[in-house]
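Novice: Please find the structures below.
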Structure 1
Amino acid sequence: MARILAGKAALVTGGSRGIGAASALALAELGADLVITYAGNKDAAERTVAALVEKGVRAYAVKADQSDTDEITNAVGQAHEKLGALDILVANAGVFASATVDAEDVAALDRMRVVNVEGVIATIRTASKLMRDDGRIIAMSSSAATRVGGSGVADYASSKAAVEGYIKGVARDLAARRITVNALGIGPVETDINPNSGPAAERRASGTALGRYAQPQEIAAVVAFVASPQASYITGAVIPVDGGAGA
């Protein structure tokens with residue numbers, strides 16, 4: 001595979017496992033050096049870094065709580081310092097909490113909003129200041145934001161809809177520097193924290209046209225394309241990677 005991202009420096013938040021780890025590995029396959037952030041699972045982060053290094057790139061892990069702006073700023077700064085540059089940001093870190101509108105305990109919902117919205121905004125804002133021209137910013141959204149509703153997901157959907165609105169404005173802000181800013185509207189993906197088993201998983205899978213969950217590598221392949229030179233004319237877009245959930 002051509003190493004078309006050789007010499008590029010990438011930061012993947014929430015990169016220790018799942019979609020984040022798969023995205024980091026896909027970028028490493030193309031030659032990008034990487035920093036991944038993790039919230040608490042240091043062992044998983046170190047395993048991912050080892051797998052990245054095996055691809056022949058430089059790779060580092062930085063601990064960062066996505067609900068803490070100071071830690072976000074520090075992590076982005078460390079990524080720039082360790083790699084000597086910053087060209088690609090994959091704002092992948094996020095959390096999910098479910099509750100109907102009449103729920104009384106909303107602490108988890110409040111934290112989700114902070115991580116999924118304020119954390120993403122802080123990451124993008126900080127990274128954009130350090131990023132070289134012709135960079136790539138890719139945020140993870142969800143088919144729940146605009147296409148697929150459901151009981152108990154209103155707060156999650158609204159957090160992802162906020163991200164989609166944000167990236168469209170930032171795409172205009174950074175266009176003069178040829179930095180593209182996009183989001184992926186992903187459907188159900190099989191990970192260790194989102195297993196493809198049980199009645200709820202069957203309902204989610206049946207809601208897609210393809211009738212199945214995605215694998216993290218399928219999302220990562222789109223991340224790699226959007227990060228590549230071939231995607232230079234795509235910006236301000238929410239690209240559906242949802243198995244036809246919105247079809």
Structure 2
Amino acid sequence: MGHRLSDRLLFWLTLVIAPIVLVSIQLFHPANFTRDPGMFAFLCVEQPYKPEHMALAYFGPRWWVTLHVIQLPMIGLVSVGLWRLMAPIEGGVAGGLAWLARIATFAFLIFYTALDSIGGIGLGRSILNVESMRTSGAMTADEAAGAIKLLNADWVDPLTGGIGSVISLGGSWAIFIAAVSAALALVLTRRAPWPAALLLVGFGWEIQVAHASPHGPIGFSLLLAAALWIWASDRATRTRAMDTAAIAT
């Protein structure tokens with residue numbers, strides 16, 4: 001971790017503030033609605049808390065769009081933070097692991113940008129447009145039924161769908177690989193204590209499972225805890241080094 005003011009600010013922005021924002025919004029990211037009542041039927045209206053859907057509440061399709069608009073740059077910031085954690089690590093086994101973490105982090109960023117753009121912002125806007133056209137009479141009942149059928153099919157598309165697709169699973173496994181590789185590289189170079197590394201692995205696993213509630217909030221809370229532990233450990237190491245230097249002089 002760099003010691004310059006800009007490095008410290010970037011660390012706090014990417015690995016502390018961004019995870020806090022993600023935890024906060026993903027508490028309101030529902031899950032388990034694809035089969036019952038169905039994607040469109042669930043997302044097109046506000047929903048109260050229901051244990052089977054995990055989120056504290058869901059505020060309707062405008063929130064679905066807003067949630068993913070906020071999430072996009074936050075995921076970008078987290079990716080920058082993970083990349084920067086690997087910055088000083090080069091050469092040997094640790095260096096190879098650091099590069100694997102960098103590559104997997106980049107893949108995570110690409111996949112999740114696509115996922116949130118298609119299954120988040122794009123889908124949410126499509127739901128709003130269908131509802132608006134249906135209400136205004138610009139779309140007949142049959143046309144609306146066809147549009148809803150298409151959007152439900154898009155949601156489970158094997159390449160670009162919101163669940164179980166190439167972009168969804170690709171991003172999920174990429175962040176798990178990135179987290180495990182980064183944790184190993186940090187431990188091997190003694191840049192992080194092993195409990196913090198385990199928290200980092202836990203973050204990767206939770207986001208691999210899902211970024212909706214409860215896994216998203218749990219995962220990014222683990223990332224936040226790991227980052228703060230690494231920061232505290234690095235600060236303690238520098239303090240000891242300065243004390244040793246002062247005694248030596």
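Read-outs throughout are calculated quantities, based only on the coordinates presented, and are distinct from any laboratory measurement. These numbers were taken from a predicted model, which means no experiment stands behind them. Cβ atoms are built from the backbone, for glycine too; each structure is taken alone.
Novice: Can you say which of 1, 2 returns 13, 37, 32, 15, 3 when P(r) over Cα pairs in 10 Å bins from 0, in percent, for residues 99-210 alone is computed?
Specialist: 1
Novice: Between structures 1, 2, where is Rg/Rh (Cα atoms, Kirkwood Rh) highest? Mind dumping the intermediate values first?
Specialist: Numbers: 1: 0.95; 2: 1.09.
Once Rg/Rh (Cα atoms, Kirkwood Rh) is worked out for each structure, 2 has the highest.
Novice: Thinking of 1, 2, which structure, once relative contact order in percent (Cα under 8 Å, 6 or more apart) is computed, gives back 19? Working shown, then result.
Specialist: Values: 1: 19; 2: 24.
Only one of 1, 2 returns 19 for relative contact order in percent (Cα under 8 Å, 6 or more apart), namely 1.
Novice: For FRET efficiency 1/(1 + (r/R0)^6) of positions 163 and 195 (r between Cβ atoms, R0 = 35 Å, to 0.05), which of the structures 1, 2 scores highest? Don't skip to the end; give the middle numbers.
Specialist: Working: 1: 0.90; 2: 0.60.
Once FRET efficiency 1/(1 + (r/R0)^6) of positions 163 and 195 (r between Cβ atoms, R0 = 35 Å, to 0.05) is worked out for each structure, 1 has the highest.
Novice: Here helix-only ellipticity at 222 nm (-39500 (n - 2.57) for each DSSP H run of 4 or more, over all residues; to 500) was calculated and came to -12000; which of the structures 1, 2 was it taken from?
Specialist: On the way: 1: -12000; 2: -23500.
It traces back to 1.
Novice: Also, quick follow-up: Going by mean count of other Cβ atoms within 10 Å over residues 27-34, which of structures 1, 2 comes out largest? Write down the numbers at each step before the final one.
Specialist: Working: 1: 24.4; 2: 19.2.
For this comparison of mean count of other Cβ atoms within 10 Å over residues 27-34, the top structure is 1.
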